[in-house]
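Participant: Structures follow.
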Structure P
């Protein structure tokens, strides 16, 4: 049995679409970034902490993931206000950034960790576009304040890497690692 240690509806939907049966179990953890912690180390640490926080029946495999948007060493998590969403979108406007998802699989006395990195290119955004998008409500539960699969799709001129990583779960990477368990 696969247990998804995430309340993310997007991760759940991605696994369902890929035909991967699973149950959902979540436990809150402290997601505070440590001083000087690089984005990749941050998502890997959080994914492992989320996986280890789950009490699973014997024979289960736990899948945990954490996604962040990084512009250089700056991390953009989920915005905590409309002003925060505007700040993030202005920073991403006309630039490339990376989306990192750390995954952790726990099972059969094994811990497998990995990270997916996808480069995303944003078009130059006008203030009116940013204001309209933030009023839509879409940015508020998304790392980086945007949903590539939603209204923000029109802001993205290119990606290099896994699309599903940007949505929230690099499903092909998860499947490759599941096979090794």
Structure Q
């Protein structure tokens, strides 16, 4: 029985990997789409240039984030909704927090540590907005799980949490337009 379960888990992991690759390839195709834009120079000469349909920062926090985090999102979703009326399984939310912390702290630290040369950060505003929202997100999670309603999440807390995502995307878009 144990060996059969191991094969089932391996089979499901391969399935998730294949599905994640399909999603990542679709996201790549979507974000690479271009459209032609007319640009005039000082002599009023019109030149047609290709411009991306997607803002790269918005694509990163929407499509790419969903595509990369798809397995964690599925695990969180299923572990939460299997026990709607009972005690929820903490595995899903803890996986989300763990992978987020890992990506923000460890992966970024290793990338900085082993960088072969000095890199320039071009979109400082988007970087700061993302960092501020990540910090706010961790603080908000602490507040709703330990202070506001210990041990459970109220409907209003879930709605506020979900509304933070469109606010993040809008803030990054505004930082690109005005900074």
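Bear in mind that the values in this text are calculations on the coordinates, not laboratory data. Predicted model, so just to flag it, every value in this text is computed and none were measured. Cβ atoms are built from the backbone, for glycine too; each structure is taken alone.
Participant: One of P, Q was used to compute helix-only ellipticity at 222 nm (-39500 (n - 2.57) for each DSSP H run of 4 or more, over all residues; to 500), and the result was -19500. Which label is that? Don't jump to the answer; show the numbers that get you there.
Facilitator: On the way: P: -9500; Q: -19500.
Here the read-out was taken from Q.
Participant: For structures P, Q, calculate distance in nm of label points 7 Å out along Cα→Cβ at positions 36 and 68 and state which one comes out highest. Don't jump to the answer; show the numbers that get you there.
Facilitator: Values: P: 1.5; Q: 3.5.
Greatest value across P, Q: structure Q.
Participant: Any idea which of P, Q comes out highest on volume of the Cα convex hull per residue in Å³, for residues 12-59 alone? Kindly include the intermediate steps, with their values, before the conclusion.
Facilitator: Values: P: 108; Q: 63.
Going through P, Q one by one, volume of the Cα convex hull per residue in Å³, for residues 12-59 alone is largest in P.
Participant: Also, quick follow-up: When distance in nm of label points 7 Å out along Cα→Cβ at positions 4 and 116 is computed for each of P, Q, which one produces 1.3? Display every interim value, and only then the final one.
Facilitator: Details: P: 1.3; Q: 5.2.
Comparing all candidates, it corresponds to P.
Participant: If volume of the Cα convex hull per residue in Å³ comes out at 108 when worked out from the coordinates, which of P, Q was used?
Facilitator: Values: P: 108; Q: 189.
Source structure: P.
Participant: Here's a follow-up. Once mean count of other Cβ atoms within 10 Å over residues 52-59 is calculated for all of P, Q, which comes out largest? Don't skip to the answer; put the middle values down first.
Facilitator: Details: P: 11.9; Q: 15.1.
Largest value of mean count of other Cβ atoms within 10 Å over residues 52-59: Q.
Participant: A further question on this structure: Consider the structures P, Q: one of them gives 19, 33, 23, 18, 6 for P(r) over Cα pairs in 10 Å bins from 0, in percent, for residues 108-163 alone as calculated from the coordinates. Say which.
Facilitator: Values: P: 19, 45, 21, 10, 5, 0; Q: 19, 33, 23, 18, 6.
It must be structure Q, since only it matches.
Participant: A follow-up question, please. For distance in nm of label points 7 Å out along Cα→Cβ at positions 124 and 148, the calculated result is 3.3, so let me know which of P, Q that is. Before the final figure, lay out the partial values.
Facilitator: Details: P: 2.4; Q: 3.3.
Clearly, the read-out refers to Q.
Participant: Give the label, chosen from P, Q, of the structure having the highest value of relative contact order in percent (Cα under 8 Å, 6 or more apart).
Facilitator: On the way: P: 22; Q: 16.
Biggest value here belongs to P.
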